[in-house]
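For reference, the structures are reproduced in the following blocks.
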Structure 1
Amino acid sequence: MRIVLASQSPSRAAILRAGGVEPVLAPANVDERAIEAALGPAAPEDIVAALACAKAEKVASSYPDDLVIGGDSMLLLDGELQGKPLTAEATVARWQAQAGRRAELLTGHCLIADGRRHVETSRTVIYFAQASEDDIAAYAASGEPLQCAGAFTLEALGGWFIDRIEGDPSSVIGLSLPVVRRAIYSSGWNVSDFWAQAQQ
């Protein structure tokens, strides 16, 4: 039994590696906008969970004997979900809107093993710093936040501009270890069963 990560996120892989697991990387390419459109009006936590499940389900059939993890994160600000900004201009605009404010990062998880699914969304409160305009511009120009939900990281340059969080820090980075632990336990294994395994 191996842990398969249905994601191309280096941050999610790094969380698992720091936790003693070398995951099999099997990024799932799904049309996120189409999935959101098919859901119609839905609660924000249901949207990120649906995206996580779409990724896990796409990969699970190729790894029937393993534990497959799909994840998706978005920032909830003013009742609207914010995904990856993708451009420096969008990053600057996002930070101008969220600097000095409070928002929630929602991270959907879907773990599939032995045909069973564990679906859970974690919520972490983020308090953004009142970053200066020059720092916002420099952060956007660095390229780091362009592919990050909420246009920030906690573990790298973006850490300068987060005053505090309330909740699970690993979830903010991209994958909640407490959620993964609960899924592993519900499947009848121990977390330590996956430590230091040589993955193929």
Structure 2
Amino acid sequence: MERVPLTSAAVVAAAAGLADEAGFEAVTLSAVARRLKVQAPSLYSHVKDREALLDGVAALALADLSQRIATAIAGRAGRDALDGFATAHREFAREAPGRWQSLQRRAGDTVVRSDAARRIVVLNKAVLRGYPIPEDQHVHAVRLLGATINGYLALERIGGFDHSHPSPDVSWRKTVQALDVLLTAWPADPGDPS
């Protein structure tokens, strides 16, 4: 079997594959080096350190997630767009668990400033355009969506819903429905006398 040429992209892709198979915490330079059948010092020409490697996985994950969201919300608005947005997150968390985990940590500057991160912001705004939320309130709505969706997915991932009925799928639909209600009836700014 021919060895893949060692590049930054190949190193990050190997780390992402390892994260999805063994968990994000398993991603170390030595584990990625073994996966690529090279010595760990060979990786330092392509990634500065473990943090840079983890940020690379997060940037790759954001790019994948943003593409999924874009496809899921295309041509949709309001509740339909919200459904697509939430479903894209949930499917990504299930299909790429290690990459999803990479997005549950504080990201480095390269990730925050990446094209994929900017695209995620644009996609969040696209979903919010279907609701009567003033633009100066979007940051709060984005935080609500992120906290609710990621919190639900984190609990689902660790089996937090496995011991009760109804199924998590029923609760998921209720959660998205509740988000729709909240976004539709967005509260006025407390500093606003109206």
Output -10500 (helix-only ellipticity at 222 nm (-39500 (n - 2.57) for each DSSP H run of 4 or more, over all residues; to 500), calculated) maps, among 1, 2, to structure 1
Mean count of other Cβ atoms within 10 Å over residues 95-102 gets 15.5 when computed on, of labels 1, 2, structure 1
Note: relative contact order in percent (Cα under 8 Å, 6 or more apart) at 24, derived from one of structures 1, 2, originates from structure 1
Value 3.2, calculated as distance in nm of label points 7 Å out along Cα→Cβ at positions 39 and 135 from one of 1, 2, is from structure 1
Note: P(r) over Cα pairs in 5 Å bins from 0, in percent at 1, 8, 16, 20, 19, 15, 11, 6, 3, 1, 0, derived from one of structures 1, 2, originates from structure 1
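Bear in mind these aren't lab numbers, they're just calculated from the coordinates by the rules spelled out. As the structure is a prediction and not an experimental result, all values here were calculated from the model. Cβ atoms are built from the backbone, for glycine too; each structure is taken alone.
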